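Structures follow.
Values in this text are rule-based calculations from the coordinates and carry no lab data. None of these values were measured; they are calculated from a predicted model. Cβ atoms are built from the backbone, for glycine too; each structure is taken alone.
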Structure I
Amino acid sequence: MGISLIWRRRGWFASLAAALIAALPCANSRALAFDFFGLWGSDDTPPAISQDALPYVVTFKVEGDDKGLLQSAQDASSLYKLRHDAPLDGDSLARRAMKDFAPIVDALWGAGYYDASVAMSVDRASLKIGDQDFAAFSHAAESYRNRAVVPIQVAIAPGAQFTLRSIRVLNAKPNEPFTADQLPGKVIGLKPGDPASANELRAAQARMIDSFRAQAHPLAKVDSITPIVDHSAHTMDVTIVLDPGPKAGFGEVDISGPQGFDPSIVRSYIYIEPGDPYSPKVLTDTKTSIREIPAVGSVRITEAGKLDANGNLPIKVEVEDRQPYAIGASAKYSTTEGPTSQVYWEDRNVFGGAERLRLEGDLLYAPPNDGLIQTYGQFKSVDIGGRLSASFMKPALGGSTNDLLIDGLAQRVSTNNASYIGYTLNDVDLTAAIRHRFSDTLSLQVGVEAQRGSTTDILGKIDYTLIGAPISLLYDSTDSKLDPTRGVRLNATIAPYPMFLGSTVNLVEMKASGSTYYSLDEDSNYILAGRVAFGSLTGAALDDIPANMRFYAGGGGSVRGYAYQSVGPAGPGDSIIGGRSLFETSAELRVKITSTIGLVPFFDAGNAFAGSAPDFKQPLQMAAGLGFRYYTSIGPIRLDVAAPLNPRPGDKPVAVYVSIGQSF
């Protein structure tokens, strides 16, 4: 569950932004600009005029005013990148300018402009390729010392853009063109009339090599590329000779590191066996799999430069240990659920076998069931709830693909809030399970669970004991935990709690959820995402089932736009009693506007039902909204604004959710 904040009050975002801006340090010599999430520009003021240095400003002028070429030239220019670092004298500035010719010309060639010219000038003194008056440029720059900023102009005449006239891709052995089956045209991606861009030629070579590597040719390489440029016709003929190399499988896996635990634990998370077909995707999946070990910090996989005696490619896996301990704290506030705080401590290598032990403690608002809570100003010390939890994981028992999982929980919580009456819960829960990993995508978990506690809601108080054997099956082929762009997730659980094992009520819980992700384009800027969830309780009447075991919908990970666990069968007054079955569905279109900014229109629907199977004669509660995503290296920051489409009396007109990671 992500860090979350539900907001329905106006003004907090502006206040937070103002506080952050006010907290920034100030400097007399230079104004600071606040760039919130990179959405606004940064300060481009040159250094102050000085007797000891030559501050300058550089202006680019491109014939034809091509914005793409302007950006490419700026990206390649050291003059532009170092404009806030004033050189000491004119000679240093001239040398900095001269170093710019090669990278700027390379950037222009990269776009297909092979007749481009570049000139850099200060007043009438200029530097050109093959005609560089170094002394005049330096003298002109020095004339500005201690009186003004040196104005440098970079003039670019790109000329005509060259196009491809012919493209040949040959197999190095036997020096003949590839067939369409061997190398489809869409992989080459070049055709006559396309810009003769060096960047596109390099990209085409990479695509072709990747295509053969994906077909189990790990040593594929480009032997040569021969471009013939016709300057009079502004065209290029290009011949690429590519050697696919032999088809091969994986060879032996050599593991280097870790230092703090046995490498056999790492090996159990590697599902490659000698002779398996070579695949770059398998290597990527292997790195992801190894990172599932909490004690692992970084993973690096390198391929051998040649095949072994069996015609397979050996690989080396280098693993570094993660920091063994972690401690943290968090706090959140919800206008419907009140304040919550958490502290945690984690040991990632308890006994030297990569075991993880995590301890968590939460303090939260837990009002009693003595009536609808109107305001949080009525808060009393007895309304404090809490949760203590411990989880232990022993990976790779005996070097196998079996893991031991033990979880313990003691809590006092309440779902009562300012909108409706829910339930209060006091319970202790202990679970021990063995998880078997069939592969990096499929696992089966079998365990035993014991719960003892009491719940109180509008239907009364239930003291209960539940002893059962939950079984879970998990399949996950997605490419990311927090921001998937393709793949499928399926999770199914059945947990029987029969009375003959000591349970006070016969109960069978079944839950299943699935989500799928489909990329509409190669760059994954448009992602269709869908989710469906189902739940059922059988074996007992609704009022015999502890309130915490019943199903509820609503909230940031369910039907957005409705308060957490507020959707389901209702009791007398403003009370929600939950149901014996659940159905939820969601659909999103995730659109990346830039590399860091995205928009997500979404639709959610769902409800909990009194019967043990969903009764779709009862309407689903529906909501729609728009989400904002800010993509970071650790995952997207999510802000969703949702509105109920068929609100019930008491439902708010809009709800806002903030968390890390996608909604599903």
Structure II
Amino acid sequence: MGRLKSIEELRNLRLLLQEETFPRDKEIIRACTGTACMASGSLKVIEAIEQKAKERGLDVQIVRTGCQGLCQKGPVMKVEPFGYFYRKVRSDDAEAIVSGTLTGGYPVRHLMERESLYSEPYELMDELPFYKKQVRVALRNNGRIDPRNIYHYIAVGGYKALEKALSSMSPDEVLDEVDRANLRGRGGAGFPAGRKWRHTKHAPGDIKMVIANGDEGDPGAFMDRSIMEGDPHSLIEGMLLCAYAIGARYGFIYVRHEYPLAVKNLRIAIQQAEDLGLLGENILGTGFDFFLDIREGAGAFVCGEATALVASIMGERGFPRARPPRVSEPGGGPWGYPANLNNVETFACVPVIIEKGADWFRCIGTPNSPGTKVFALTGKVKNTGLVEVPMGTTLREIIFDIGGGIIGDKKFKAVQTGGPSGGCIPEEHLDTPVDFDSLWELGSMMGSGGMVVMDEDTCMVDVARYFLSFTQAESCGKCPPCRIGTYQMLQIMDRIVCGEGEPEDLERLEKLAHRVKAASLCGLGQSAPNPVLSTLRYFREEYEEHIYDKYCRAKVCKGLGLFRIEHTECFLCGLCKQACAYGAVKELRDKFYIDQSVCVKCKACYLACPIGAVKIEKVPRKKEVTEKV
């Protein structure tokens, strides 16, 4: 189809596509082709189903969708009109799907999710506990459409908000609606998007820009990636609405180079939108111009910060700089032009707000944090994947109701929210509602949406050291508080986890952490101490055990503890002696024992013992001798 020349043509195209794209009486398989499911072999599964259907002469429509959320159980798919949800599908299952479901309408029961081997399976997606409490706003089209087909997006209501804005709303009315919705930035800071838009709009100058931040550098986070891969047009439409509201003509999507599928799908989407007249000059004959391009980042975590991102867009090294000027002010944006910068998820929420209204959006979530939030649920949880829940949903609901609880039914210990810049929240705060303000009060943050669950076998000191090592390595080095302070903190943490910590180290850590937070130039340094401060706040006894007792209760840190063999449990297999490279395990009178003068605490004997007869205990503290003078 050629370029659309008017709003009326777009409206007529949508009506036509709604009838023809997804017929209700036709079998449709919506198969996930997100990064996780493709890695599990979803493309081979689709190819096998197409081949089997062709052999039987069946006319089956297979929609290659973006991420459907339940990444751990991939490849996943939904079969309509029956509504069956299949997980862990393999190429060998193609015959059963075609002959059973597509031919006879029967479910393939071994492909359905169930709580246990003996429980009844969940036939429909909406019945699964993983999906039951989710409300999809930003991810509304993931799992429904082919992200590489703009007609699919239009058929499910895409670009309807743009149509409404261009036909019946002024730029100020669009901005007011976003402001009234109190849409807060989903990138972590939670700053109201409407206020940011208004500041950019009132900046002097004729040229303004819109920037989408897709530089998702948090370990274990893939929220923005899933939107760019599975529904790129929602991002484009959100940026178009922002550009219309603030009077911008140019836009950039900043994506990390490690997201090749996201970059590929975005390029396809931009080209399709240009060909259809939804990007470029004189969009839909309204005189509104907007040009969009992609900039790939080199994977520097610091480039998630606004000023460093702007520098990277211009081809410079990703260094943050002091503000003012802000990015939204002259001299602050790319090449000195004012720019509005929001993250991908924030822009994806905008079309729904314009289409359904600010009141509808504010009915979801909490008064100060309306709407939903997408989380990447990872770690020691049974159902890892992508979840979207209303703001105010408790941590317990996300981890236990949606996530299914802890793997192996072990005890929950903590959850890290906000990525390496966030904090670790203990079990006592599991009933805390997840919103911007509540998490901040606990010493953590929303971040972009990473959520890492930890069980009883996790050492919180080692976790804090890991996240600190990440931020220290990703520091750009521009300001001394971040460059030197995080390095000094990491040296102390390294000593503690190796059993060389001193009692004074805890006070040193806290002082350094507060100084780094107060004096660092950008958000990376200001938030880098959060994992250390939060674990000191909630798990201080573990630090003290590492320092005073030379003991790691999770038995993770090497070089700590007193190793001994429990003779009442040992059945003399000798594996501990074979594993010890230092000859510390010795045999005397048909018993094995550990020579403490030779033992280097490498844990080889502990890991080799098949029945747990090798024990790790606290090192007895030395008694302090005081002399009276």
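Suppose you compute helix-only ellipticity at 222 nm (-39500 (n - 2.57) for each DSSP H run of 4 or more, over all residues; to 500) for every structure in I, II: which one lands on -4000?
The value was obtained from structure I.
Have a look at I, II and say which one yields 25.2 for mean count of other Cβ atoms within 10 Å over residues 561-568, as calculated.
I
Match the computed value 1.09 of Cα Rg over 2.2 N^0.38 Å to one of the structures I, II, and report its label. Write out the running numbers ahead of the final one.
Values: I: 1.23; II: 1.09.
Answer for the origin of the read-out: II.
I have 10.2 for mean count of other Cβ atoms within 10 Å over residues 113-120, calculated from one of the structures I, II. Which structure is it?
Label of the source structure: II.
I, II: which one has relative contact order in percent (Cα under 8 Å, 6 or more apart), as calculated, at 11?
Matching structure: II.
FRET efficiency 1/(1 + (r/R0)^6) of positions 305 and 537 (r between Cβ atoms, R0 = 35 Å, to 0.05) was computed and gave 0.85; which structure, I, II, did it come from?
II
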